[in-house]
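Taken together, the values in this text are just the output of simple stated rules run on the coordinates, not laboratory data. Just so you know, these numbers come straight off a predicted model, no measurement behind them. Cβ atoms are built from the backbone, for glycine too; each structure is taken alone.
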Structure I
Amino acid sequence: MTKSKAVADYIENELPYQLLMRLNDNSRLSLRTLGRELGISYHVVAAKLKELEERYKLFYTLDIDTSKLGFAEGRLITIKFERMPSIDIIKGKFAKDIFVQDAYLAQGDFDLLLYVVGLTPRDFQNWQFSLRTAFSEYKPLLKVSNLNSLSMGFFPLKNGLIKETTMLSNAEKRILMLLNENSRIKLNELIKAAHTTQMSAIYIIKKLKKLGIIKKFSALVQNPEKRVFEAFGAYLYPSSNHSQLALDFKKELVNEDLHEYSNDYNVIVDTNGSFDIICICSFNNGEKLAKRGPDIIKELWKEENPEIEKAILTDVIVGKWPFALNRYRFAEKDIK
């Protein structure tokens, strides 16, 4: 293969993957830095990135630690209606609710999947009662799981909730919200929009990272190539072999072909409540879903008799799709 053909092949096949992986890890990397790291010219990187942004509808955002903003841990809620309300009614209920970060329409064992953040236990009791009252004629059945930790992926946070934190100054909130809406925003544009100085903006960004509020500058895909979206929750009956089963599950995920723009499993959440684990996945087709969806849980966790509820996600009512541009990353000690 001639050098020019090898370069062309790299640009066409390898560069997109490498660009997306780097943007997942740090979406604020400059085009020149990306070009230098990838051994390709600035202009080629710029053209290829623009192509990828349009193709996958990249949303540059932040992985934010909500607890560092003073908010109670998030909850994942599934809702099954006896009679399905209209989309307009659902949107009308959740669109302006600052606590509902994401609401996904579904078909299957549940009709809605919600990610709710910022409510204390007492406030949540009032919130869920209000929700059930608002939808009373549709007889909603809510199943609530408290988020313990995210093993993989993240949910983006809405700026409406960030505005409510008492942990930050107004200037810090403005910077955080601007980055949350576009984590690749240029510094001069950030300064102008935040009505601040370069020194102040840089100081605030460093402070937000040091405090752990910004966990990562990252990107989410809103138009993934894998078009079958599924969410499922599993309730387990833990055995004495639970830790080994968890490791086996991670090993199985890592066995996937890593050279893809996104994993099959986009979000894995350890929870307590109605479910012990909740997963959000995207697959190429129904065959892949059947092979790597809930059946993995049923097979690998059969010793713990998992009870699984699953549904196909059909639309975003509130928020964004949480499809991250990441490869499976587990500590080496966890997958030996």
Structure II
Amino acid sequence: MNRKKMWRGLLGSGLLAAFVLYGGPGFALEDLRVPVASPSSLSSLAEQVAISQGMFKDIGYNARIYSVAGGESAAVLALEKGKLPFFSTDDNIPLAIRPKSKIKIVAVTINKLSYYLVAAGKVKSYKDLPQKGIKVGISSPTSANVYVSLKLLEKNGILNPRLIKVGGSTGRLAAVKANKVDVGSLTFGPMLRAKAAGLTILGSAAELADEFAFIQVGMNGDWVKKNTEKAIAIVGTFIRACDYINRNREGTIQVLTKVMKNKPEIATKMYDIKIAKEKVISSRCSFSEKGILAYIEAAKFSKAIDPDLKVPPISTFTLPDLHKKGIAWFKKKAWR
């Protein structure tokens, strides 16, 4: 068969598209920049595993992580405009529920609210904090870390705080250590580093909710329609990563240490406590109505969502069918 006929045959059978999508032999991979808020925390673990274990390469992408710490809102807006194929963050839902928004929730990588309120070492309890004008370090106004900080402070009689944008968990940790803010809510890994540095852990999000759509994978609905097979493969890859994390302790700890630069003792605790014991990562990156409603209630409390806003039906801003197709794709591939 000559070369021209061979290419016609591939195109006619759909094999060429499959080779390009899944990175077949001899085909260039498509570059993909994957935005994350905290490259070393559990919030980006699914992406880090998918990249380091070659899962994105298996679907035709040469993927690389880049940090958007403190710039999550800008990344969500880029997702809304179709400039990103997907973005995992705790900032997607507030924009997704707006009328005519193109953002759709397709998966949830972390299904529990995982933050700890941290203060400077000289602060031993809530009573030691300023009762007025307290400075709270946050990443962005719509982030769930704002809810945790405000709710825990409110529970302990501290109202009307001053919110100061200092970035992701690593930035908030640095801000507390430098006394630029009085408190900040950190994810598990940074919290362990804060504890090791002598800072005080005042409380945790476990006091507030038992199920929570924390890290939501969002996609642009128009992009999904135009790139359905790619969208299914990406969702399937997230599912594959979540499955890997829950099944492979040693491999995941290796990613947490060698790729994400956590100390071995911290990485081990991250896995054994948050993943194995608390099961913060569902086996299929699934999401539930309960978890989404818990998120919305929290976002209304912190005013990331207008408290008076009538929230549309969950079916209007999620794509459960795409998630089901991602599961079917994963099962068909039978990666174990």
Relative contact order in percent (Cα under 8 Å, 6 or more apart), calculated, reads 27; among I, II the input was structure I
Here P(r) over Cα pairs in 10 Å bins from 0, in percent has been calculated and equals 5, 23, 31, 26, 12, 3, 0, so which of I, II was it run on? I
Computing FRET efficiency 1/(1 + (r/R0)^6) of positions 54 and 238 (r between Cβ atoms, R0 = 35 Å, to 0.05) for each of I, II, the value 0.15 comes from structure I
Comparing mean count of other Cβ atoms within 10 Å over residues 62-69 across structures I, II, the largest value goes to I
